[in-house]
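What follows is calculated from the coordinates using simple rules that are stated; it is not laboratory data. These numbers come from a predicted model, not from an experiment. Cβ atoms are built from the backbone, for glycine too; each structure is taken alone.
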Structure I
């Protein structure tokens, strides 16, 4: 089987502009794991400027993109981004384009999709255990709190979760350009820029606390990104916003906050309690190893592709 993953950007240009395109790294790992499976001739990533020379068996579109019929015999939509207008709105807009299958990181959205007479599968993110695993001590990454990500969550959520970090030994990585909002002016100045992907596990392994907060639309649909799983795979201690649907599954594996004063209180508490941080981090690590690796996700994905192709 010849498999492709299509991203809507010029990835090389985005990288040169300083942006961290998380799905580019994520689906590269997915391609690597798929390529190991019997029956897969190759799995490759494509984008706005890189296209296959001949039609593939299946192309998986991982952004809000209409399928390009000339690129593959079958086309699948992997709806994994959040949108200001809502994941459900994007889904309704794209379904008439003629996709042959659908993949969701939201159980809630899959249920809505199926209730309307369509099919698909739930396939949440995972961690690439060949890249994200506990690393050696490195004092260069021994921050109190760290956050890796771009300025895409909106002014309100950014202030709610990141403004309290200014009182700590805090490191911010990603693309944070100067702008009109207070948060943009402040965080563009303290941001350390893009962190090389192979250094991210070092950061998660050495920082006392890794912070995660989610795009509002993904919170609404109970869709968790890959970052929490990557932090936990490194035995990092994670404080994250609340994402519905994961409270039971990840209980004891991370600490949940609603930002503001609550995140200040929890950071102050856990910075002074190394043993409690380590116990929670160990729980998260075991969860990812047993339930949330990319390797496990890929097996389910390939089974679905066999049904479609």
Structure II
């Protein structure tokens, strides 16, 4: 029973269930957004069944805690201040790996924008956070939040199953983990995640609605996949990271977590953290499956 309660078992089952849903349902549905909605619904059911079967406390494990009202404003701002850095990493990633999502997302936005908001912003913001900052992070944390944040972000990045998305998803996973610790609530990371994805969709929708702006963005996109593009984004990314740092401090302050997070800087405190190993063979098996699939995706895109 102990193994079934482990984060390794949950992670491995998540990958297998996700693949079964994605591949199995795609036989019956060709609509990408609808396929995503059904997949997320299935994953949400998996989370609930897992929590009930293992007897875990929903509130404690998933950190279903209230946040200070001011936190909402801070989180909205944070969703925008991290965007330049995420964009910089994404552009750098495009120099080495294929971007397999932008064209399909743009097509989906223009065909059914409301459905895309649900499938790409609302549901990922809820379900992915329950998985990676909820069940997975609670299992990996084991008294060492720094390692927990790193390993949950690593899984979050690889779970996208393509290297270009991994580049910025790993960064976002680190930020979302810090947000959860700063507020002691998964609702915070849900807000940032949802707004980050949603604002990207809204911006893309507006730009593609106007042909002039569309041409401008296409030109910018062709220029951005070079070191010149990376360097041009760098100042905004640095400013955004500085602002994000202060927003995280403010978030921790208003939620009474600043003193706790300051203890992370103490070597003596870090030495006192439990030495229990949080990762397992099953956890790394889940990562390896995602990594192999990312390689296969990259190869298939290169060939076709």
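Among candidates I, II, the computation of Cα extents along the principal axes in Å, for residues 134-173 alone that gave 36, 20, 13 used structure I.
Match the computed value -11000 of helix-only ellipticity at 222 nm (-39500 (n - 2.57) for each DSSP H run of 4 or more, over all residues; to 500) to one of the structures I, II, and report its label. The structure behind it is I. Taking mean count of other Cβ atoms within 10 Å over residues 142-149 as the criterion, the largest value within structures I, II is that of I.
If mean count of other Cβ atoms within 10 Å over residues 54-61 computes to 12.6, which of I, II did it come from? This value belongs to structure II.
Largest in relative contact order in percent (Cα under 8 Å, 6 or more apart) among the labelled structures I, II is structure II. Computing FRET efficiency 1/(1 + (r/R0)^6) of positions 38 and 286 (r between Cβ atoms, R0 = 25 Å, to 0.05) across structures I, II gives 0.70 for structure II.
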